[in-house]
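Read-outs throughout are calculated quantities, based only on the coordinates presented, and are distinct from any laboratory measurement. This is a predicted model, so every value here is computed, not measured. Cβ atoms are built from the backbone, for glycine too; each structure is taken alone.
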Structure 1
Amino acid sequence: MEKAWKILLINQFHDILPGTSIHEAIENTREEYAELRELGGKLIRDGKNKILNNVSVKGDSVLVWNMLTWQTKGIVKAEIPYAAKGIKNSDGKVLASRVYDKDGKHYIEFYADPVPAFGYGVFTLCDETAEFDTVKATKNSLENKYLKITLDDSGLLDEVIDKQTGRQILTGKGNLLTISHDKPIHESAWNMEFDYQMKFWPLDKAESIEVVEASPLRGVIRIVRKFHESTITQDIILEKDKPTVDFDTTVDWHEREKVLKAEFPVDIRSRNASCEIAHGAAEYPTHYNTSYDQAKFEFCAHKWADLSEGGYGASIINDCKYGYNVHDNVMKITLLRGPILPDPVGDIGMHSFRYSFYPHTGTWRDADTVRLGFEENIRLDGEFIKANGGSDIGHTFAKIDGDSVILDAVKPAQDGNGVIVRMYESETRHCTAKVWFDLDYSSVVECNLMECDEHEIPCTNGEFEFTMKPHEVKTFRLI
């Protein structure tokens, strides 16, 4: 584990991390990341196998892993040794699913509900089936119980209607992809100029539009667009029981000195937009009233950005992009660039990523945007386990009673004395949290980020309690 961490950290160097390295450094990083994936994959596999060796189930099952500290649900895919008819949860409820063959192997996709927090749930293969409503999908529409979406003939979003409130959230074409000139005065990989927005091409024509899935699990519309030598393929996805519309995107990118963005004009008025940063959130102005405001035309963020007024808002959530722009009521996410310095071929090639549009009541705090961001980045994972005469239905390895408290790290202590756990407050609130871990410990010591002990806190049957200030980070040693 230490070797893997050191490989990761050395490649967090400030020019590697944002993609501003020379080409030779990027090629070296590519090789080291391949080694890191191998090391990390083995660590994960070995850890899962240790758990699986102690899991006993009555029937052939799919075990679903959830690495988040709250109970969740969602679509899971797993390879299975035979073509089962269906699958059910621990309560015996048959779940929405589909079984199919690919490359001579059998697979099941199903809606896992519920999956225990920070642990696993057991879902049993069965010979039963049930009827479920299909997520509606045509070339011009998608609809589930949360959202009704209308697309124009070029595949742009005309309407996104929140069915809970009846509100149409868009004021113009949604998910409009644009390509703009991106020619800063110097150091193109590091800089963007305000005037990049002055010349752009809207990608408002589609090469093809087709419905690729309309099932009880999801509706999917696939749209292909081209610009010069680049091809953009998007699956617009509306999943069962999910309040977001997702854009699963593959780009064969060959543009130089261009920037690709997706934009959503929304019926929301606010002087500030919010976004996730490390261990918290920050606000940026949505206006250019001063030169200082104008200089913030592009801001960095982690898993989400949000624009909310008093009782309603919208979030853009993503799995690997870090540039946003919110001006007046138009939300934009930066998807790709084409810098020529210091790497003349930077970003050329195939890219796969996913972003989501999430209209919601209340603010981002009320709407669980933080949790949705984590769920988009830490997906449920399923694998087959053969019947072995037991009755296991699932297990939780950690419990956190405190909705805005996020578990950030669990690691061996650097000095070998105990286990270090780190948490932070994510929603700008004062709060109290109660925490329990399925580990062998009898005392808890609060420490600093360098793991220097500060003071012991009470611990009863493995449970301990503490208070947190807005965006505070706390670290504990479990001994």
Structure 2
Amino acid sequence: MPTDYRSIASDPDRLERNLENSIRFHTRYADPAHFILELLQNAEDALRRRGRDWRGSRVVTFYLSDGRLRVAHFGEPFNDADVQAICSVGETTKDLTDIGSFGIGFKSVYAVTDRPEIHSGAEDFAIERFVRPVAAPPIQRDPEETVFLIPVKPCGGPSQAEITAGLKRLGSTALLFLRQIEEIHWSAGDGHSGTWLRGSNDLDAGVRRVMIIGQADGVGEVDEEWLVFSSPVADNEGRHAGHVEVAFRLVPAANSQGHRIERLTSSRLVVFFPTILETHLGFLVQGPYRTTPARDNVPDKDPWNQHLAIKTAELLVSALRWLRDREVLDVGVLRCLPLDRTKFPEGSLFAPVFEKVREALIHEPLLPRHGGGYAAAKRARLARTQELRELLSPAQLTDLLGADEEVAWLSADISQERTPDLREYLMKELRVDEVRPEAILPKLSAQFLERQPDDWVGRLYEFLGNQKALLQRAKELPLIRLSDGR
């Protein structure tokens, strides 16, 4: 049985309040195609309400033709509460919004239309003057289908070409963090079209591999894989409030059948869909951050956003441990981390990510060692040359340095030539010393040399022979082994 639309429309106090709020929110969307993302999020929410066991279609379609956009999905049909919500705006006085809320997010469609129609379950209605529901003639559709009909304004709004441009901007990120929608299809009457498909495999609790393929005009074919880590978050009252997530881009590894993690050159914060906030991280960050309705601001002083940033930092450290335990935490992963302190100043939203990662790398074995395994920064050294790294084993290095616990060389992939940014971070922020041949020479005591086997002493001769600048100083060392082993 459909909702009594007249009872909603005839409430004068509610109508006056919502008209005022509608005008206020209507002006907040800088991108006229923003409504496309909001409708996708509404579809995601509706599909989630179907439950895990539902086996119906998880496709969302956009069809633009003859001045009208048809959007359809197979999520849970509208109920009376949904009708009330979609005809209400800004019932709270807050300036920030939870993405996907019918009361605010849906109102972005009014940049495009004056009279949207909704056909879902037993409901067939249009919305006039932002908040007034009126009955609309039923349309032909699948009984399980929800359809939005959005007539494009003839003037005063975006053109059909601008809406098409908005559809073209749908990319892999539009699907990456969604959990319910598996396919997006769009087409425009002028022959433009695009298709995006998402698949995922759970690798562990809170870890999944996401595959996205697609093709769209102006984009060509896309085939992407991502490694996504996720952790649930609760609000102040302990209720589930979504997930914080980090996603690493996977690319085929050279000379291998496997994949490696590649640093992103740009990474805007994702609140289901990208915002304008650059995180300066080499991976994507997603979470239920509070934003302005137009997503043009993510307040860094908002307590909830600060809480999510801390949770994101904790998740990232857990992700590093997971990668380490599977021996895939390599230099490529480290280069994705926050390395430049100037981009994470104190008080900035993601400063906690910089600090928590730094502390973890100092105290936990998360840095790849030369020869395999991992070391904490406080027990690691950089070798200035490959020859030095090959000459001294961790046990010998520990002995020479007089350390109480084993000290290990870090991976040869970390060097001034290959990874100058990472090397600087290790030395400046993690206080990892770089050992040079001239620093080792004075430590080659008679007692140390007596403990070494003959073949190693031979390699030491060869090493010193290649260090012409050290030859004169080396003559002062007790390097000639006697018959008694001394």
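Here are some notes:
- Distance in nm of label points 7 Å out along Cα→Cβ at positions 297 and 449 - highest-scoring structure of 1, 2: 2
- Among 1, 2, which structure scores highest (criterion: distance in nm of label points 7 Å out along Cα→Cβ at positions 193 and 345): 2
- With log10 I(q)/I(0) by the Debye sum over Cα atoms at q = 0.09, 0.10, 0.14 Å⁻¹ derived as -0.71, -0.82, -1.32, matching label from 1, 2: 2
- With helix-only ellipticity at 222 nm (-39500 (n - 2.57) for each DSSP H run of 4 or more, over all residues; to 500) derived as -3500, matching label from 1, 2: 1
- Of the structures 1, 2, the one that 15 was derived from, the read-out being relative contact order in percent (Cα under 8 Å, 6 or more apart): 1
- Structure responsible for 17.2, 52, with Rg and Dmax of the Cα atoms in Å, for residues 145-368 alone calculated and labels 1, 2 on offer: 1
- FRET efficiency 1/(1 + (r/R0)^6) of positions 121 and 433 (r between Cβ atoms, R0 = 41 Å, to 0.05) - structure with the largest value, from 1, 2: 1
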